[in-house]
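Any read-out appearing in this document is the output of simple, stated calculations on the displayed coordinates, not a laboratory observation. Just so you know, these numbers come straight off a predicted model, no measurement behind them. Cβ atoms are built from the backbone, for glycine too; each structure is taken alone.
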Structure P
């Protein structure tokens, strides 16, 4: 299943590493695939995806699994306890072995550097399903949802509330590609975590004012159990913050929600909430990401007319 000699695999690891034109083309195809979800093109017929996890997962596991199967391929799920990666077997060896068995690898693991190491040694495409540093597939689904609801992300104000995490890092990268304003409202002691040149404030109302999209995430990620959340309460997305946003503003959350901490029930269940459209769009965005990765990797896509390039 290795790529053609001399051809490097097309990995999808971070948004900043993919040409902006390709990112936008992937999203265009994702919209098309969503329209065709009840009659999907069988472009992955005979192809296999290995899905490697070291964390619990609902949306990532189901969306990638269904994405492969809807497009005619199949997937193999492996958890950390079911394989020897980083233990008895090195990451390099694991990458080489998997590359001989499957056509692509999706990895959801804590350590971003291990993901990069796996990609360096793999001869098939590797997709970042999530690490502690970034979550590019989620942001692709988010931008797709914004395009559906608001027409375009360009020129919009997207406001983030709460913790600084992997999702915010990918949003920062996306803002440069899609030309939207991204502002984070964070507790003051997190200021030191924000990359230089990034727009942030410690005032949640300032961030919400005139926003087109309000976004948040859980304050306690996996592995952070017992974390003190008192400092985050002023950043809960509630009716007061939503009232400061632009008319027609939407609320987004990558899920799961910690009820009702980072968002109030009133907002989460309001007409402004698009969280389940956002969740579904993981499926369609990831179909398009996989197709982009595989189209030039040396494998034969069954439907040759399925092209991203103009």
Structure Q
């Protein structure tokens, strides 16, 4: 079987949940979405989805939105190695390493390290689902001892080149880290409640979870279902973002299996010995005094960061501290 059905909420294990939206994977809108989303990333064989349904459910107990039918085994391998060509993904990740993105990550890591209350050389960090190491390489460069979990030999070799220690997933149950770091990972998990609990136990001080912002995904699906064109495709075409883009991305078929709300994250924190201390991706801004123009740019970045901390928008960022 290419899919397995989750018969309980994968966060709180409640058996009672309601179906928000359901469509056959051969539905024209679902086909259109998948074609446009993966067109520039790899190849897609729709016979692998024959007879399967894209079914999104809502749990009243913890407010999670989740896909009932999740890919397994060979289909998972096909999605992440053929529908998403690793060479294409590698090039995309390289393009994301810009001066501005590095500056932001340095600022965020600096803030987390200060909150941990230790010198960088004394900090241990787990980057759970490291990917191509955008965060791990910065944390390692700042002096921390960084561990990472990741599937695939290519990413393990990248970790080795960065001085990051790769560990097996099972090792998490026997280790602890000052900072547990997850960036766009929890939405992919088949058993998110179980794995969140494991990561919470492994965290000594801080646990960061960044996920796609769900927004009004539930209402959007109930009203109009999934659009026939992926936001990713429109973005690479240079089109303007739509107001519903975040909501659509949070329930993306096949990959984003769980869509969390603030209430879901509060539920997880309360049952795993954590307290939510921030919803804002915090950072620091370096002041560039090499020219008046660059100094003004630094000041503008500072003002923008301060505005975010006051407005506190829902952008899927959660920082927890161990109780």
Completion exercise
Matching 11.2 (Kirkwood radius over Cα pairs in Å, for residues 77-132 alone, computed) against labels P, Q points to structure P
Problem - Highest-scoring label, criterion being mean projected area of the Cα convex hull in nm², for residues 165-260 alone, among P, Q - result: Q
Completion exercise
Re mean count of other Cβ atoms within 10 Å over residues 45-52: value 20.5 computed from one entry in P, Q; matching entry is structure P
Exercise for the section: Work out the source of 20.0, 62 here, i.e. which of P, Q gives that when Rg and Dmax of the Cα atoms in Å is computed. Expected result: Q
Problem - relative contact order in percent (Cα under 8 Å, 6 or more apart) - structure with the largest value, from P, Q - result: P
Problem - Parent structure of the calculated result 1.4, given that distance in nm of label points 7 Å out along Cα→Cβ at positions 53 and 69 is the read-out and P, Q the choices - result: P
